[in-house]
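The following blocks contain the structures, represented as structure tokens.
A short reminder: the numbers here are calculations on the coordinates, not readings from a lab. Values in this document were obtained by computation on a predicted structure and should not be read as measured data. Cβ atoms are built from the backbone, for glycine too; each structure is taken alone.
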Structure 1
Amino acid sequence: MNTEQVAQKVVELVRKQAWHEALDTLYDKDIVSVEARTMDGSSPETSGIKGVRGKVDWWLENMQVHSFQANGPFVAHDRFVVQYDADVTDKNSKARRQLSEVGVYTVKNGKIVREEFLPRV
């Protein structure tokens, strides 16, 4: 797949909240994922498909998703951007909040090799 095809598939799968299918089909085994910040002060960078799967599993275990929207993709060369808007409740604290961020992705050889998330401030 080229970058545009990968980008379209990410948006399709995210809209269905098919997180594991996206990981299994679109991500390189050596993916690097970068969050803007972490809640526990640890490194915002996660490397490898196993680590990224752990992030997804944490999200699914800890967040009740009321709605999740993906806008885009915006594609150029080997990169694309998707804007995400989510309405979630933290299952532990019961706090409901709206999240908005963009994901910036880099594609090589038909797989996502890097993703970085930038939140709306």
Structure 2
Amino acid sequence: MKLLEAQVATYELEYGLVKVSAKTMHVYFNVDAIIDLETVYQLIGISEVHFRNQTFGVLLDYQNQYTIDPHALNFLAKVEHFKGLALLTHQQKAILNFGIVKLFFEKPIEVFYSLENAELWLSNKIAA
């Protein structure tokens, strides 16, 4: 099942691109972007527009290097219908940094090397 095939909307923001499908947000951050409280609030705003009263998941594409504030990202975890966060990467540094984020995150979170595995995991979290 391809979660990202049926795109509903695309947002070009200062920090990157957000592609929204029926049940997911796929976020592509620009090189050296910073995921801080303002960025997370923008993602929450997009989720409120597209996923009000329905479950959804977020896929962060870590093909570019960016910085994550784990405390800010946890505000996303507080969104009622948010079910999981998947990180897509092939960078060892990202995996190590994501381990720190995982310590603070209050909902399911996982690292993946393939888009298909990330989508499958998200689809299972959303369906649960």
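For relative contact order in percent (Cα under 8 Å, 6 or more apart), the calculated result is 28, so let me know which of 1, 2 that is.
It must be structure 1, since only it matches.
Taking -11500 as the value of helix-only ellipticity at 222 nm (-39500 (n - 2.57) for each DSSP H run of 4 or more, over all residues; to 500) derived from one of the structures shown (1, 2), identify that structure.
2
For the read-out log10 I(q)/I(0) by the Debye sum over Cα atoms at q = 0.31 Å⁻¹, for residues 34-81 alone, a value of -1.07 was computed from one structure; give its label from 1, 2.
Of the options listed, only 1 reproduces it.
Just checking, which of 1, 2 has the largest value of distance in nm of label points 7 Å out along Cα→Cβ at positions 26 and 106?
If we compare distance in nm of label points 7 Å out along Cα→Cβ at positions 26 and 106 over 1, 2, the biggest value is for 2.
Could you tell me which structure in 1, 2 was used to calculate P(r) over Cα pairs in 5 Å bins from 0, in percent as 2, 11, 23, 28, 23, 11, 2, 0?
2
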